[in-house]
Structure 1
Amino acid sequence: MSLRDEFNENMKKEKNVQKYTILSEDIQSNTGTIFYQYKLLENGLSRGQLISLSVFLKQGEDWKLKFSGGCNDKWNISSYENEKENIYCGTINDPIYTNVLIGDKKAKIIKLKNSNSKAWFYLNSNPSLSITAEREDGSIEIWQPSSKKK
């Protein structure tokens, strides 16, 4: 099964997902990511458009979902025990922000469908990196300072 086929099969199991749109699909070696937005129904009510990133690992010829992270806030870090990668992601609703940096690396930024907003994500094995945003005027805004692990 392809990465997209596996993702679609996983989404069919999500009973509360009304509709979804793949925003980005990327394969790097044995890791695949799918960044998507979806409409969620809870108790028969729509919660609007939500953003998520799913990480898959290749096992033989097939892809298996490893973990997912929600990206609806300005920034979020999803860490999982016994996993080597962490999901850094979020949404940008203000056009003054041009880039998001995780440590010193640029996150991937994607324009959201039917919206003026953008979403961003970055995978990294260190769950303690800082998250900063670059503004149009060149200034930097710290969203999450780095946290030192003991």
Structure 2
Amino acid sequence: MVYLLWSLINLAALCWFLYIAFSVLKLIKEHLGVPSLIIFILGSLSFSQGTLTNEKPQPSYNEQMTLGVQMIDEQLWYNTSLFYAYPKDSLTGEARGDVSQSGLVIGHGWKPTLSRLWFENGKLNYSVSGTHEWKFLGLTLYSEPKQFTGHIK
């Protein structure tokens, strides 16, 4: 329930911000003219550049792999899922996994730290750790470390 309330607060703040932004654009156009409006818009857009990450390319999964999904955190409005893959013919091979969230994730998100999968007694086990970030208009207000462990069902 807290996640829904936080998402609604973020959505309302975004709507209010857009109202303010369009009001400012209207005032600039009325008092300073269209050329000033164009310069303001271009200047504002220059600050919204994305950041580059130095991320290694993920290996592709092929038809020789068993693929699956395991829900590791089920909330009322969103889920955190582990997508995994391991060689079809082996229960001792290298397993890989990626974590993602789905559902209503406005105002909070998951930043993965470590995903570890291993076979033990014929079962695929996992240990996933990361940070659940609480955000307001894109700014992180609180970071909560989380860890999930278990085995694939």
Structure 3
Amino acid sequence: MAEAHDVDARPLLDAAIHLTPLLVLGAAIAAAGRPLLWLVVVLPVGPLVLGRVLAGGRAAGRAHRAQTIDATVWAAGVGLGLWALLWVGLNTGGILLMFVALGTIGVLLLGVNIVFLHLVAANDARKRLPVRYPWIRPVPSWLRGLTPAEG
């Protein structure tokens, strides 16, 4: 007889939820024709839209989706902050030009984090291991696109 948690566990769907931000970002870069930093705003669209379809009514799927939304909202916020830092550094002179160096290092770190953290999370979900994005704090449920009952 199958246990109750086996019915809810769909490791490939859960792994796919963690990859939805990368899919949407890749599509946005292809549509824009080049990688633009402000395109990070599309990251949460993946788990908000595609993740809802993949999660369905499963509790485990909703938990993976919520974690992915947390990570993408934070990444989008950091990306927009870095974009602003670079814009200020490039459009002003003098001492503020150091913002370009700081922003460039930040962009490189953000890019590595976005790709590798989602790949690691997808692999952990596939193996049915607990998924945890380091240094990511939960965002309010209204940012997750959840109703208070789901949050």
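So the values come out like this:
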{"item": "Answer label among 1, 2, 3 for the case where helix-only ellipticity at 222 nm (-39500 (n - 2.57) for each DSSP H run of 4 or more, over all residues; to 500), calculated from the coordinates, equals -21500", "result": "3"}
{"item": "Ranking 1, 2, 3 by mean count of other Cβ atoms within 10 Å over residues 18-25, the structure that comes out highest", "result": "3"}
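Bear in mind that the values in this text are calculations on the coordinates, not laboratory data. The shown structure was predicted, so the numbers you read here are calculated from the model rather than taken from an experiment. Cβ atoms are built from the backbone, for glycine too; each structure is taken alone.
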